[in-house]
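Undergrad: Structures for review follow.
Here, each number is a calculation from the coordinates, and none is a lab measurement. The structure displayed is predicted, hence computed values, not measured ones. Cβ atoms are built from the backbone, for glycine too; each structure is taken alone.
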Structure 1
Amino acid sequence: MNVYQERRSALRRRLGEAVLVVPAAQHALRNADTEYEYRQDSDFFYLTGFSEPEAVLVIAPQRAGEAVTLFLRPRKRDQEIWTGRRLGVEAAAATLGLDAAYPIDEFDRRLADFLVGAPTLYYAFGRDEAFDRRVHAALTEARYRVRRGGTAPSTFIEPATLVHELRLHKSAAEIETMRRAAQITRIGHVAAMSATRPGLYEYELEAIIEFQYRLHGAQDVAYPSIVASGENACILHYNSNRDELRDGTLLLVDSGCEVDSYASDVTRTWPVNGRFTPEQRAIYEIVLRAQETAIGHVRPGEPFDAYHNVAKRVLTEGLIDLGLLSGSIDGCIESKAIDAFYPHRAGHWIGLDVHDAGRYKNLDDTYRTLEAGMVLTVEPGLYIQPDSDADERFRGIGVRIEDDVLCTTGGPDILSAGIPKTIADVEALVGADALTSA
C-alpha cells in the first residue's frame, strides 16, 4: 500500500457512509491564452499524488468496487503532442492504487450513482461556481431517484474538517521532503548573503536565490520571494523587488522553495554593506532573542499561541529598553502599543501550503495544543515605520527572522537550521563573494 492509499484508507474510516468529492485544481489564465504554470490542489494531491488537471476524486466507502474512484483525462495522442503525456484511464487504477477510474467526461453522468445511499456529502461548496452547479445537478438527480425509498445526501460538510486534520500531522516521508526543501532554501539564502553589496538591485538577489533553488532540484518557489531593502522591509508582503540596495541599510529576504509540492518558508535580515549600525544591531538582537525564546516553546502540550505570546513579550521588553515604548510590558501589550511595531503573529502551520491546513483553535475557541509531527514557522519581527513618530535613528528599520520548526517529543527540530542568523555569522558571510572577487 502506497502513502496515498494509506491516507485514503484513514479518511475512509472517518467517512462512514458519506461520500467525499475533491476536484483537481483548475488551470488559471495569465494573459490571453497563456496559462500560469499548473499547480495541483493541495488536498487533491495529498490524497492522490496525481498532478494532472481535469480530474475528480470520489471516495464512497459503500460502493463495492468503486470505493475510491478517479475521473481523469483519457489519453489522446493529438493533445499529448501539444501538452505532454497523460497517465490515462487504463493505467490509473493500478498506478495510483484506485478501485476504479473513468474518463472525466463521464463524471456528470456517474456522480449521482455515488450519491444514492449516502446521507452526507463532503464537498467544498463555494470555491468553484461552475463545479458547484455540476454537483448540485447530481444531487438533484440522486434525490429524484430515492423519492420512493432510499437515501441521498441531506447534510453537507466541508472536507477540510477531515482532510486538513490528517494533513496537519506530518509523516516521516513528508518531514524528509520538507527538510530537503529547507536545505535547498538555505543554499539560496546563503548565496544571496554572499552576493550582497551596495549598488545591486533587489531583483538581482531574487534571481540568485531562485536560480539556486532550481539548480538544486526545487520545482518552484513556495510563494513570491520578498527581497526588501531599506524602508521596503517595513512592508510585510513587499515583493515588487525593483529597488537598488543602498549602503547603510538592511535587506530583508523572505523566500522559500517548493519541493514535490511541499513548502519551506524562511526569512533572514542582513546589512547591505555587511556591518550592522548600532541601531540596526539593537533591533536585530531583540528579534533574534524573541525568536530563540519562542522556538523553545514549540513542544508537545504547549498551546499553539504560547510561542507567539512569549515572542511578543520579548519584543515589547526590548522596545521598552530602547525607549521606543514606555510603560510596563503587560501595559504595552494590553494597550496594543506593541502592535504598531509588531502587527502579525509569530507563525503558522506549513506543509503542502505555505500557510498550511489545520485549525488553530478548538471548537470552544481555545488554542489547540501542539503535538509531535506538526510543523510551523517561528517568525517574530519588528518594523519601525519611516513615517512613525519613533526616534528618527530607528525609523525605516525592518527586521524579521523566520525558521521552519518541527514539533517533536525531544524538543523543537529546526528544519531550516544552518542559515546564518547570529550577528557574527551574518557579518562574516555578507558580501563574501564581492571580497573574494576583489
Structure 2
Amino acid sequence: MSQSTEFAVRRERLLSAIGAGTAIVSAAPVTIRNNDVEHDYRQDSDFYYLTGFDEPESVLILSTEHAQRTVLFVRPRDKDRETWDGPRAGVEGALGLPGVDAAFPIGELAQRLPEYLSGVRRLHHRLALDGEFDQVVFRAIEAIRRKARRGAIAPTEIIDFTLGLHEQRLHKTAAELELMARAAAISRQAHARAMQVARPGVYEYEVEAELLRVFRANGAERAAYGSIVASGPNATVLHHRRNDRQMREGELLLIDAGAEYGYYASDVTRTFPISGRFSKAQREVYDLVLSAQREAIAQVRPGATYVQVHDRAVQVLSEGLVRLGLLGGPVQDVIEHGRYKRYYMHGTSHWLGMDVHDVGEYYTHKEPRKLRPGMVLTVEPGLYIAPDDATVDERFRGIGVRIEDDIAVTDTGHLNLTAAIPKDSEEIERDLARR
C-alpha cells in the first residue's frame, strides 16, 4: 500500500469508528515569531495523519451523511503569493489526493460549511483547540438553525472525535514503523557525531548545532523536540534547554535529542564522559541506570503495562541507590515511601509516534492499559544528583544520567528501534578513545 493510499484508509477507518455524523479537522494555524516573521510551520499531527497534506489554512470534512465523504478546503493557487512563499497544491492538487471527493478554496468554507452540516445531528469536532475556527463552526450551526422552520436540521451534539482517532494513531502500521526506524537511524548518526565533537572547552550549543546539521543532512525535516545538551551540573536539570555552557574536563554530557522523519519522531538520550573515561562514581551511577533500563525494556511485551515497565526500573534503581549509599534502606521502604524520587522524579515511559509525547490513553477503565503490538513507547530511567546535595558523598554530587530508547511492541515481545546507538559503558569509552 502506498503512503498516499494509507491516508485514505485512515480516513475510512475513522468514519467507521464515529458512525453516523460528520467530522471536521482543521490544519495547524501559522504562528508569528516576531513582527511579520513566522515560526517554521509544522502541520497538526491529526490533520497530517488523515491527509498527508502539510499546507496551512486547510480544513478536512469527513462525513457518513453525504455522498461526498471526504472534502478538503485549501488555499487556492496564487501566482503572486507563490512567488514569495513557494508553490501551493491548490484545489486541483487536493483533488488529486486518493479518496478526496471534492475540494474548494478555503475562502468558501464559511459559505459551504452549513451545507455540509445540515441534516447532521452529530458533529465530531475538537473544541477549544483553535478558538477562531470554533467560531466558524458555531456560525455555520447558527445559520442552519435560522432555517429550522423550513425543515433544516442543525447538529445537536458536538463530540470530540480525537479519542477514537488517537487510538488509531497509538497502534502503528508497518509503514509507520518504517518511518520511525528511519528517524531512529538518523538519530544514531547524530549522536555518533555528537560524541566526536564533544570535548572539554566546547560549548553545548556547538554540539547542538552538529545534531541539527546531521538531522537535516540525512533528510529529517526537523528535530522532533528541542534538543537537550546538558553538561556537568546541567545534566541534573531534566529539561535543560539553554545549551550555553562550556564543557569541562571530567564531566558527563547528557544529550536528549531525536530526529523527526516523515512526521514521525524518535526520542533518544545518551550520557557519556566528555573527557573519554568515566570516573569511578560516574561509572557506578551510569551502570546502575543502564541496568535499570535493560530490566525495564525486558518487561515490554504484549499483555504487560507501562506501569510494570516503570515499576521494574524503580526497583532496580532503588536497590542501587541503597547499595551505593545514596539512600538508606531497606529497599522496600525506599519504594513504598517514594524516597527514590529525590533522584528519580519522572516516569519511565511515554507513547511515541507523530508527537514525541504521543497521543493515546494510558489507562482504560481506571486500569493501566495493556501493551499491544504496534504500540511504541520510550524507556528512559535516570538518576539526577544535585550539585549541592550535602547528604551524599561529594564524589556523586552533580552527576546526572539518563538513558533512553524507543521500543516497539511486537507479536512476541519488543524491538528496540534505537539499539544501534551505543550505551554500554565500555563501548562508549572505546568509541570516545577513537575520536
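Undergrad: For which of 1, 2 does distance in nm of label points 7 Å out along Cα→Cβ at positions 166 and 286, calculated from the coordinates, equal 3.8? The partial results should precede the final answer.
TA: Values: 1: 4.5; 2: 3.8.
Derived from the structure labelled 2.
Undergrad: Taking distance in nm of label points 7 Å out along Cα→Cβ at positions 118 and 374 from the coordinates of each of 1, 2, which one would give 3.0? Don't jump to the answer; show the numbers that get you there.
TA: Values: 1: 3.0; 2: 3.8.
Comparing all candidates, it corresponds to 1.
Undergrad: Work out the source of 17.2 here, i.e. which of 1, 2 gives that when mean count of other Cβ atoms within 10 Å over residues 174-181 is computed. Each step should come with its number before you reach the end.
TA: Values: 1: 20.1; 2: 17.2.
Checking each candidate, the match is 2.
Undergrad: Comparing distance in nm of label points 7 Å out along Cα→Cβ at positions 158 and 342 across 1, 2, which structure shows the greatest value? Show your work: numbers first, answer last.
TA: Numbers: 1: 2.9; 2: 5.0.
Looking at the calculated values, the largest one is 2.
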